[in-house]
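Chemist: Before anything else, here is the set of structures, which you'll find just below.
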Structure P
Amino acid sequence: MLKESSKKTLKDLQEAFAGESQANRRYLAFAVKAEQEGYLQAAKLFKAAADAETVHAHAHLRAMGQVKSTKENLQAAVNGETFEFKEMYPEMIKDADSEGEDEAKISFMNANAVEQVHAKLYQKYLDNLDSLAETDIFVCQVCGNTVEGQAPDVCPICGAPKEKFKLII
């Protein structure tokens, strides 16, 4: 845990966490592209580097004292998702709309809708943590919609077919 006087170190950890997290996602996207192009060894390297970036990001997060009890983590997730769908994404949607960036606007709108789903799920789990029954969870690979139980025939957020839902194990 950081000392209260370690403001510069905290800022550095926050920047490092953001950078490592972004690198992870970027490298995973690069791996998908390499696989599509038939470069399987390059894809493997991108996946390995992405995993290493995750190790770094988790270490930075722990050093900041941001990994707490499951109940505290669920509450932090509710707060973060709620901020995103109430404050962050609405402004981004407006910006993309005003600049005529339709692809970005759709991306922001899908994310905004899904963050609302996530906030509700996190709150449900927080409220029922000690009595949760095991159930399947599926994620739409087009928009990120997250559902419990069975994947819907059509995603209610983006209209993707059932086949686009991935079972999370």
Structure Q
Amino acid sequence: MTIIPARMTAQLEGDFVVFLIGMRINTWWKIWKWAPVAAAMPRMLIELAKRPELGLLHARPFFGFPNIFVLQYWRSFEHLHAYATDNALEHLPAWRAFNRNIASNGDVGIWHETFLVKDGAHESVYNNMPLWGLAAAGAQVPAAGNRKSAKGRLRQTDGADQPVDV
């Protein structure tokens, strides 16, 4: 990954969704229980990468045994929900298999959190970072001018309120 030696921010017009989804391996010795759950997410991400019209803007997996999670940015909740409930796509069959094979037996935990973000109700800053997070989902632009401060990026000031020289 190329490091961008500058102070940058993310620009993404319109509403969007931040979706966190993950699993927790509770019984590590039961590989036959958690391996199929772990294998399902890469299939979904590959499918979504090949079909941008489904609405996924960007995804980034994180691994930290016993937890695995994926940070996702979606164009809308409608896109996310349509993907989650379409029997012809990867998610719904995997979810059904989880409920059939594991359900609430304690072997593998699954979770998700959904955040609906209104246009302009977000701000970010990246300095000496590769393309990351929301900037990878939208566009990365210099954190200068009215984007110099957090309040400026939130459209509350003209950005001149930045308390640190940058």
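FYI, it's all coordinate maths here, none of it is from the lab. Worth saying up front: this structure is predicted, and the values here are computed from it rather than measured. Cβ atoms are built from the backbone, for glycine too; each structure is taken alone.
Chemist: Among the shown structures P, Q, from which was the value 1.9 of distance in nm of label points 7 Å out along Cα→Cβ at positions 122 and 146 calculated?
Modeler: Comparing all candidates, it corresponds to Q.
Chemist: For structures P, Q, calculate mean count of other Cβ atoms within 10 Å over residues 82-89 and state which one comes out highest.
Modeler: P
Chemist: Here mean count of other Cβ atoms within 10 Å over residues 26-33 was calculated and came to 12.5; which of the structures P, Q was it taken from?
Modeler: Only structure Q yields this read-out.
Chemist: Looking at relative contact order in percent (Cα under 8 Å, 6 or more apart), point out which structure of P, Q has the largest value.
Modeler: Q
Chemist: Comparing structures P, Q by mean count of other Cβ atoms within 10 Å over residues 18-25, which one has the largest value?
Modeler: Comparing P, Q, the top value of mean count of other Cβ atoms within 10 Å over residues 18-25 belongs to Q.
Chemist: One of P, Q was used to compute volume of the Cα convex hull per residue in Å³, for residues 66-113 alone, and the result was 72. Which label is that?
Modeler: P
Chemist: With Kirkwood radius over Cα pairs in Å as the yardstick, tell me which of P, Q scores highest.
Modeler: Structure P gives the largest value of Kirkwood radius over Cα pairs in Å among P, Q.
Chemist: Another one. If helix-only ellipticity at 222 nm (-39500 (n - 2.57) for each DSSP H run of 4 or more, over all residues; to 500) computes to -21500, which of P, Q did it come from?
Modeler: P
Chemist: Which one of P, Q has FRET efficiency 1/(1 + (r/R0)^6) of positions 10 and 42 (r between Cβ atoms, R0 = 35 Å, to 0.05), as calculated from the coordinates, equal to 0.45?
Modeler: Computing FRET efficiency 1/(1 + (r/R0)^6) of positions 10 and 42 (r between Cβ atoms, R0 = 35 Å, to 0.05) on every structure in P, Q gives 0.45 only for P.
Chemist: Tell me which of P, Q gives 0.35 when you compute FRET efficiency 1/(1 + (r/R0)^6) of positions 90 and 130 (r between Cβ atoms, R0 = 25 Å, to 0.05).
Modeler: Computed on structure Q.
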